[in-house]
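Next up, some structures in structure tokens.
Each value in this text was obtained by applying a stated rule to the coordinates, not by laboratory testing. All figures in this text were calculated on a predicted structure; none of them were measured in a lab. Cβ atoms are built from the backbone, for glycine too; each structure is taken alone.
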Structure I
Amino acid sequence: MKSSVGLIPAVEPLAAEQDILALHDLVAEISARRDEFDRLSHVPRDVVRSMKRAGIFRAATPKRFGGDARPPHEFLRMIEAIAVVDGSAAWVAAFGSANTYLAALPIETQRTIYANGPDQVNAGGLYPVQPARLVEGGVRATGRWRFASGCMAADWIGVGISIDKPLPNSPTQSATYMAVCPASEVEIIENWDVVGMQGTGSHDTSVQDKFYALDWISARGAAGLIDEPLYRYPVLSYQAEVHAAVNIGLARAALDTATEMSGGTKIMPGAAKLADRAYYRSELARGEAKWRSARAFFYESSERAWDVLLAGNPIKPDLENLLRLSATHAAHTSAEVVQQAYRIAGMAAIHKSHRLQRIFRDSIVVTQHASLNEGTYEAAGALFTGVPPGMPYP
């Protein structure tokens, strides 16, 4: 708990005092209950209500609907602070950014979504994309989708569809669309059984011959229709950033845990304490430097993009490329730092109950996310050299 509180003040100059107190309370609750999330394979609804009280799920709600529409770098620091105590809870909280997707829906649809307040939880797995059939007034879809993190406590669930004909009156024709409906209308198939991020509840979702009206469908990654700076921020870059922020927090927790072990009990008779070992001190220092450097690049890129938007300018491809690259670099570097901390911790860290075990497993999952995988390095390098990237990017 000490480490998490140390990170929260980074948000304080950017948020109201009551929000900071709520975030402190949320972090304390998550720290006390993280084992429960693993047993349940999801973050329970009452904890998500605590997240709502802390402003997590209004962070990307338009101000015109009572939300905060926070600058991304503020929200990313909130996710980082939560991740210091639990990766799964931070991953679920990261979907507080998902309402930026909803901003591409017609304004009247958004008005319906926020009719009961700005603290709406939007979840969903968009892949694998399932074909939908165009009918009068909308589409009909049948299918099953994976990785719907946070779906157990969601208010709205989106699914990924492809449509055999152009959508009537659609400003954007896309290969992939998101169709949204109340969570109660979607079947959740509880099959999340993994090694890391067990508490995210990233189950499959399914619908059978479900009708989605045209007003509840938007192109994946489409620009928001809300005239506020947040909805001009690149949606897919933001997705990468919120997941990377989880690993930044996990790496901080790993470094703090390794440091706390430095003067602990010696396992082998006559062995030096960790703090007395040269390799331990050197690796701890290297890890700290790597973490701080990657974190600085990460937040610098996000803050720079926000400044561009506030000046009334669009974010150009070179800056959007840095947003994606800094997120991928932060996620992978943080995973490396976690592994360094694990190695220097010694035999004590091999126990299932040891804090580093879960941190280690969770951090590896983050680097596997599609928006942060190795392919993004190749795509970023391609843009630096003027070569078209070989994947949908940025």
Structure II
Amino acid sequence: MCDIVSVIITIFNGEKWVESCFKSILSQKISLDSSEDYNHNCDCNSHEISYQKLNHKKCNTYFYTIPLIKIELCIFDDASTDNTLKLLNQWEEIFKNHNIDVKIFRNTTGKPKGVGYGRNVAIKKSIGEYLCFQDIDDIMFPNRIINQYILAKENKNSIIGSKFIRIPENSTNRFQRWANNLPESKLNLQVYTSNGPTIIMPTWFCHRYVYDAVPDGFSENGKGTPEDLIFFYKHLDNGGNVIRSNEILLIYRYHLSATTFSVSEETIWQIRLKRLINNVLCTKEWLNGFTIWNAGKQGRKLFRDIPDEFKRIVRAFCDVDQKKIDQKYNYFDKNKRQVTYSIPIIHFEKIKPPIIICMKLDLTNGIFEKNLKSLNLNEGKDYIIFS
């Protein structure tokens, strides 16, 4: 029997993107023929069928064979006011002619309920054992679903992401470099940066188990809520894993009407900070004291926003600015109307772990990264990047 992959799409006024997105779904490979994946030069007919990489004993050839998969589309139209619904109905017939089932659900209240609500509805109505998340303004490469399906089949407790191309070109260079080049070993570590999840939401693919393991699914708090980040953290807290395909499987479109721009930096900051406190600062190693790398704006904001019980155990700030080194940061409590903490600022070479690093990555022509590397510290144990 074929495994069913449910492609989950939420749309609000997405008429301009429907054609390119849906054409890319129609182009998806739903099977792998062994002749496409290895050079078969023998005349032997005894290959076994397997999900694993097998050694064909008679010709010493390695190959993959997997069964066909079936795709269904589960689409939630979140009270669109443009021609989205008309286009969805047209494409429903096209997909059915290609043996792809389509389920369309509508918010008819006239008021959008948000991406999280839409995803929950679409997922609960879907029947696929595997879930593929797709934004209407993005485009899949033909091997996306089959590539991630193979990974998800052997990693049922993982969110599977992929590398991507950003359009227009050069729109978010630093973000794209970070997301595409982050080593696999750091996908579960570098989760406190303002970039969000270490694999971008439009590339997510997973076994249904991953969704079912998160109580209530995606947050339904509506516009301005980073439902992907909240889900990502809950997944990690459940012991879930993160894997990235190192193939480029998606074209990720940048435009100012994207949902991500409705989420404020402060909202994301507070969600990250809450998890940092609960999962890092409350542990025994950190309760003995820690240092904040960066005596500037971001480091001071972190100090201001952590509760007093953690302010008291900040040993020092560190920096490279000679004007700040050997000075003190005096924290003025507005409620008490007095300086309540006076924290020394030291040179980074004198720093002692554990450390919260409040430096933006890839902004100093490699100087910060070189300084950090010179200390021979272990990320996740000796330091956490919170930038």
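Assuming 44, 27, 18 is semi-axes √(5λ) of the Cα gyration tensor in Å as calculated from a single structure, say which of I, II it is. Kindly include the intermediate steps, with their values, before the conclusion.
On the way: I: 37, 22, 20; II: 44, 27, 18.
Source structure: II.
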Comparison of I, II by mean count of other Cβ atoms within 10 Å over residues 97-104 - largest value held by: I
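Assign the value 0.9, calculated as distance in nm of label points 7 Å out along Cα→Cβ at positions 161 and 361, to the correct structure from I, II. Please report the intermediate quantities before stating the final value.
Numbers: I: 3.7; II: 0.9.
This figure was derived from II.
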Tell me which structure, out of I, II, gives -8000 once helix-only ellipticity at 222 nm (-39500 (n - 2.57) for each DSSP H run of 4 or more, over all residues; to 500) is calculated. II
